[in-house]
Structure 1
Amino acid sequence: MRLPLILAALSALAACAPPAQVSKNRPPVEVGVGFGDPYAWRALAAPMAGSSLTRDFMDLTFAMESGRTLETFSRFEGPVTVAMRGPAPSTAAKDLAALIARLRSEAGIDISPASGPATITVEFASRAELRRLAPTAACFVVPNVSSLADYRRQRGSDAVDWAAVTRRETAAIFIPADTSPQEVRDCLHEELAQALGPLNDLYRLSNSVFNDDNFHSVLTDFDMDILRMTYSPALASGMSREEVAARLGTAAAVGPGNPSDWTHAIETALGKTGPLATRKAAAERALAIAQASGWQDGRLAFSHFAVGRLLAGSEPERALDAFDQAASIYARLPGGELQLAHIDMQLAAMALAGGLAEEAARLTDRAMPVVKRHQNAALLATLMLIKAEALESLGNPTAAAALRMDSEAWARYGFGPDSVVKARMRDIAAVADRATKG
């Protein structure tokens with residue numbers, strides 16, 4: 001994925017490309033976009049005993065993100081119902097219905113919507129209110145409660161400790177009402193998956209929402225297989241780790257998970273606070289740890305990606321090399337086409353800033369079909385806006401204006417209201433302006 005033409009033109013680049021991920025602080029807006037189902041084609045099959053999928057299942061199911069191990073398997077037994085309460089955004093009901101339909105058809109879970117009391121309650125509240133309870137979480141799920149008021153009363157007790165749960169009876173998912181439609185959708189997928197199944201996230205999984213790298217935010221085929229295993233008739237709540245392993249024909253030991261030093265470095269590098277120099281140093285440290293550990297999976301690729309993101313504005317040669325290294329790894333990993341599309345977006349922005357409009361258009365054309373299949377409206381809108389600026393630079397303002405208009409529905413779903421969409425347009429226009437003034 002080496003791009004020597006870009007390398008020659010980027011010596012004046014002084015700002016990072018627009019971020020691929022949607023902000024976590026957007027007001028709701030009524031929009032509608034049609035993605036289709038990217039996994040409707042796939043054949044479902046029972047996992048082989050002792051396969052890598054069963055090992056991933058054990059690592060996800062018998063540990064938590066904190067590194068705390070779990071000794072007892074838990075799930076909901078019997079039919080599951082899901083209800084919404086609070087000031088739900090207008091898009092939430094449709095997105096939840098589509099998710100429930102997928103869980104029924106792909107994961108084989110007996111799950112359905114409800115209008116009254118339910119097994120799982122999705123409650124919407126203001127971001128400020130939720131941050132008082134969970135300052136670092138965009139959205140979260142809690143066992144054994146049915147409302148925010150109930151959680152406030154139980155907070156800090158064993159009742160809301162996932163490690164103490166041996167059979168899931170009720171749970172509540174809390175999502176900000178004042179965020180973009182896509183963020184609401186992403187929270188529904190991620191938190192409902194954890195309410196139903198694994199409580200852990202693993203950075204090494206390249207094709208999963210059970211991963212804090214945030215590339216995949218819509219449940220993948222891998223995730224559906226994990227959830228199908230969770231609700232296999234061979235398993236039951238209350239089983240020990242050894243009993244579950246025996247049923248799956250795999251080892252009972254749980255893998256070490258994400259090393260804390262690498263995780264801390266990655267979180268520092270890609271966080272939204274702290275001096276840029278500190279974040280760059282953290283990205284370099286994460287990459288050094290990944291290389292010293294001998295990893296060849298998504299953790300090494302993500303480390304390279306983090307370096308590329310942070311060096312794109314100041315050291316374009318090194319950034320291109322980092323993106324190249326990341327791409328070479330993602331190209332051979334399951335689900336890696338979406339990560340490659342994120343890299344293409346970064347490279348397209350760099351090409352646009354370097355005055356290589358044709359290269360920017362080519363890269364966006366390559367990425368857009370992949371991104372649409374994976375239902376990331378924010379990233380799709382960003383790619384469309386980059387291409388529009390490229391078309392403008394190539395002397396085709398009519399096509400550029402038409403593409404900007406086409407991007408509006410995706411942008412509203414991905415980013416929120418018109419004011420935020422226009423701000424994103426201005427950001428990308430400013431990237432293109434660097435080439436004309438450079």
Structure 2
Amino acid sequence: MLVDLILKNAKIPLKDRIIECGIAVDKGKIYTVAKASNLPKGSRIMDLKGNIVFPGLIDAHVHLRDLELTYKEDFYTGTCAAVAGGFTTILDMPNTKPPTNSLSRLKEKIEVAKKKIVVNVGFYTSYVSSIKELKQLKSYGVFGMKLYPYDQLGKNVLEDDGMFINTLRANRAANLLTLIHAESPQIIDRNEKRLEASQDYSAKAYINAHPPEAEINAVKNTCQIAEKTRSQLHFCHITLNKSLSLIEEARVIGTNITCEVTPHHLLLTKKIVEKERGNAVMNPPLRTLPEVRGLWEGLIKGKIDIISSDHAPHNLIEKKEKMEKRISPGIPGLETTLPLLLTRVNQNKLSIFHLIKILAENSAKIFKIRQKGQIIPGFDADFTIIDMKKRSKIDSSEFYSKAKYTPFNRFKTVGKPIKVFVNGELAMEDGEVLLKPGNGRILYS
């Protein structure tokens with residue numbers, strides 16, 4: 001047997017130990033994982049020099065923009081940012097312009113994306129009222145429906161419990177996961193009107209308009225409705241200890257709920273907004289130090305299922321405080337997530353085995369991304385190769401993303417992806433993206 005590629009001198013974290021082995025790859029799939037003496041011959045051999053091999057990382061919460069928002073990001077720059085950051089699979093949110101809320105718009109987005117992407121990309125839909133349309137979207141491969149609390153992509157659903165219940169039941173009948181941005185529409189709408197009246201468009205004002213009780217109320221109500229409808233729900237970017245407690249209570253009684261946090265909510269507090277201003281404005285906003293500590297405790301205890309970047313790029317002008325226009329919330333995260341978390345591993349604050357679960361394995365299971373998230377024979381040959389000791393400093397001016405800003409600028413990190421393989425092809429090496437636009441794959445659920 002002659003396979004396409006042999007990766008030798010690899011170290012793979014497996015359950016509770018790190019094994020030294022090699023990986024044989026053939027036709028874009030993992031052929032076998034074995035000691036060097038048991039590997040087949042390969043057309044190509046690459047020496048990984050004892051570096052750590054993760055399954056290709058998965059980011060289930062990414063805003064790739066494109067379409068009418070290419071000035072913020074496009075499918076090529078966004079997926080280059082992904083592979084540079086160690087991610088081989090990403091799921092794109094539907095609040096694009098135009099939004100992904102019909103089969104025709106999904107097909108339009110896919111046609112544009114498949115000519116530009118360099119990693120594996122799947123898509124969500126936003127709210128659709130037609131059961132027929134919902135079934136068509138599901139059959140065409142969307143990975144879930146994202147519901148937002150306070151804009152045109154589903155505001156009425158989360159404001160009206162009856163509509164919300166009907167939507168969850170329809171999604172359950174279609175075997176479609178529902179994703180929730182947990183903030184109370186009533187609280188946010190009231191606060192937004194106050195901001196408009198005061199014409200205060202500062203970063204501080206934005207944070208005050210999105211208080212903790214908006215998240216807590218939304219999580220509590222959603223958990224109660226999920227119990228009634230026996231729906232599968234995923235909470236995006238949870239920021240509060242009380243939210244985690246409510247989710248745990250719902251899980252105890254059998255409600256099918258998962259949740260995620262972001263690196264910025266794990267590592268930053270709202271104090272940094274005084275320095276970074278608009279560059280540290282995101283939605284939901286940053287919280288206090290006790291909340292950050294509580295999220296870390298929840299992560300270590302397994303209360304948090306995955307970490308997602310919520311990569312949400314904007315033009316720099318949109319991040320400036322202005323008298324006449326509100327700051328656009330969101331930061332780029334695809335290129336900073338892994339180095340920041342590897343630094344915590346090196347500080348003995350997070351295990352490498354847990355990191356793989358929350359950045360790859362669990363996402364594949366929750367979102368039913370087939371043949372990804374683990375290094376086992378038959379799965380896709382997606383790998384993220386890590387130099388655990390490589391020291392770097394985050395510099396947003398070097399991002400592949402069009403969004404050249406981050407509140408993590410100048411943060412020192414230890415540990416970095418040095419090679420990435422996507423479907424058996426070397427996609428990134430030493431920070432350089434090697435694949436051409438269109439070499440990525442569209443994923444279908």
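We did not get these values from a lab; they are worked out from the coordinates using the rules stated. These figures come from a predicted structure and were not determined experimentally. Cβ atoms are built from the backbone, for glycine too; each structure is taken alone.
Tabulated data for the structure shown
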| read-out | value |
| --- | --- |
| Ranking 1, 2 by FRET efficiency 1/(1 + (r/R0)^6) of positions 224 and 288 (r between Cβ atoms, R0 = 41 Å, to 0.05), the structure that comes out highest | 2 |
| Cα extents along the principal axes in Å, for residues 184-311 alone from the coordinates reads 45, 30, 24; which among 1, 2 | 2 |
| Highest-scoring label, criterion being distance in nm of label points 7 Å out along Cα→Cβ at positions 128 and 400, among 1, 2 | 1 |
| For 0.15 (FRET efficiency 1/(1 + (r/R0)^6) of positions 192 and 376 (r between Cβ atoms, R0 = 35 Å, to 0.05), calculated) the corresponding structure among 1, 2 | 2 |
| If helix-only ellipticity at 222 nm (-39500 (n - 2.57) for each DSSP H run of 4 or more, over all residues; to 500) is computed and equals -16500, the structure in 1, 2 | 1 |
| Value 18.8, calculated as mean count of other Cβ atoms within 10 Å over residues 200-207, assigned to which of 1, 2 | 2 |
| semi-axes √(5λ) of the Cα gyration tensor in Å from the coordinates reads 37, 25, 20; which among 1, 2 | 1 |
